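Take a look at the structures below.
Laboratory data are not the source of any read-out in this text; all were calculated from the coordinates shown. What you are looking at is a predicted structure, and each value in this text was computed from that prediction instead of being measured. Cβ atoms are built from the backbone, for glycine too; each structure is taken alone.
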Structure I
Amino acid sequence: MSAITINAQKPNHFITTADYTAEQLLDLVNRAIQFKVESKYSHPKARTDRPLAGKTMALLFSKRSTRTRVATETAVGYLGGNAMFLGGQDIQLGVNESLLDTTRVVSSMVDGIMARVGGHDEIETLAKESAVPVINALSDKYHPTQILADLMTIHEYYHHKKNNVAKGVYSAHTQHPRETLNGLKVAWVGDANNILQEILVAFPKCGISVSAACPPGYVCDQDVIDIAQADAKKTGASVVFTTSPEEAIKDCDIIVTDTWVSMGQEEEKKKRLAEFKGYQVTNDLAKRGGAKADWVFMHCLPRKPEEVDDEVFYSDRSLVFPEAENRKWTILSVVDALMVRGGI
């Protein structure tokens, strides 16, 4: 029997949108849209092409998850693979075994890893030590699959709006996202967290301006700011930081916020609620700040009433539920790229 050659090539990972060009990101979004059309509108029957048949993706989640877990498990299943959920109570991660050891062991038995971690250094260790592709399902610095879903949601909304597409008709797949996003302005009102940081390294390179309002003392990492400003300079977008929600909202197309108290910050809740006074997204805030008359609202969920009131959250302006669904299609696109096609 002849010897077997082992392929030692390092796998491709998806750790942050900062690692990719605008064209690569928008192609991922476009692929996600094609998957959505294929699954929901064109082919109601079960998919016959199952490229991940016999393959397994491990979901290493050290934090709770609703949208990311459901999106990933259904996406992998759609491609014919098996998703194995490994939560903090299921394995030895961080208890009796180091992250390095767990990564080497798990990656030797599966074909891909989706990881929701704490510190960003943890996802970097996973990527460095893993023998298979790693997708960042959330770290304290970045949340790339969420921002892909946001780009998809924005594209869908503005495609249908600009083309006067009738309600109940879907046609976003007929236009590439590169044609709809450039020139928009997003206003962020909230914490300087991983969502804002991922927005900053993704939106300006796509030609979307970002104006971020965070309370005094809440600031993004300097390397993230540097990336955003460099990308904005190339595309003609703008990046502005302020402590005034009204200033951030001026002339914006989209208002975005997120939780003020992330997982692991529960002890800071009282302090944070006081510091974020005046940051609740309301119609009155949008009017005072001078948002465009047809502004829309986004939130990655889960949402708490102090962040945005019901009048906005459940209004026709709100894109939060299409945004949540699009987590599935963009994660499906990334899984397809890394585990089926071998790279982005």
Structure II
Amino acid sequence: MRQQVETIQKKIDFSGAVLVKGENIEFHEAYGYAERSNKISNTVQTRFGIASSCKLFTAIAICQLAESGTLDLNGKVQNYLDFNFPHFDASITLHHLLTHTSGVPDYFDEDEMDDFEALWQDIPMYNLRRLEDFIPLFGDRKMKFSPGERFHYNNAGYILLGLVVESVSGMVFEDYIEQFIFNRAGMNSSGYFSFDRLPEHVATGYIELEDDTWKSNIYSLPVKGGADGGAFTTVEDMDRLWDALMSGSILNQEYTSLLLEPHAQEDDVSFYGYGVWIDKNSGTIEKYHVMGYDPGISFHSAYYPESKMKLVVCANQSEGAYDIMETIEDAMDEKA
């Protein structure tokens, strides 16, 4: 496996870290620079942005609060939030938001735009530090479709879920995630860090330009991530999260099963649970996985239930994580 990974790493000039753990296999390695200007290398302890992959954290938080009886997954969103959304359908439930079937307008809809940086022309990214700061980006827009009508990936829905976490727990969203998910899972290197107050061992995200130069992503993303994306973690911490989730350490069996249940369908093989993608083959679940892409960030992580293998690929560049994941999966298929 190492040879295949290093071959594709050199071919695509991959920068990031990789971890694979399973029966009779353990592989972890880092490549490229966490900071190019000063030639500081990535390591397996480097913290990487993981973009939308941390929707899983938000979904776990909502399920924890449901497990404790603090909220109802089928409860109406309007029962938990005091914000006024004039065009939102009153029948939207937490389940709709969790499964991307709510129909609420998104602040970055890939059907309508493809340049994430264009969002910050009217609202500076350095003003986005709290979840409520995102509301002006979508709160006055009209519904995209009726709740439950279909699946359509949606970032704003997870901002709303984060606001629900704050409303019912009485805690700032990232404080809740740190206390009830990161701490319980032993994810001691993970967090929601501000670009202007980064801790040590954080990789800068890099965007490749057409003239073979590059720039960092500090002006391309919100200054601080939230419930729909933007946390930082390490390959080892993400491995710990899969262990905690699958062992029932952060959710009981009922809500773990509910989170991992295919609730919505994107295509013939891709389904969505709560904050997690689910791939099926002939009716059998092949893997649970999360992925995230932002300017200067690409991330893939998966748990394969049959083999109990875990895979984590972090990259501080806009592409590359998928190529590494695909190479590892091909190598595992050949070995099998």
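Looking just at distance in nm of label points 7 Å out along Cα→Cβ at positions 183 and 199, which of the labels I, II belongs to the structure with the highest value?
I
To which of I, II does the computed value 3.2 (distance in nm of label points 7 Å out along Cα→Cβ at positions 87 and 151) belong?
Corresponding structure: I.
Given that distance in nm of label points 7 Å out along Cα→Cβ at positions 279 and 295, derived from a single structure, equals 3.0, which label among I, II identifies that structure?
This value belongs to structure II.
76, 47, 37 is what came out when Cα extents along the principal axes in Å was calculated for one structure; which of I, II is it?
That value comes from structure I.
Comparing I, II, where is relative contact order in percent (Cα under 8 Å, 6 or more apart) highest?
Between I, II, the highest calculated value is found for II.
Suppose you compute helix-only ellipticity at 222 nm (-39500 (n - 2.57) for each DSSP H run of 4 or more, over all residues; to 500) for every structure in I, II: which one lands on -7500?
Answer by label: II.
Here log10 I(q)/I(0) by the Debye sum over Cα atoms at q = 0.20, 0.25, 0.26 Å⁻¹, for residues 175-246 alone has been calculated and equals -0.90, -1.18, -1.23, so which of I, II was it run on?
Source structure: II.
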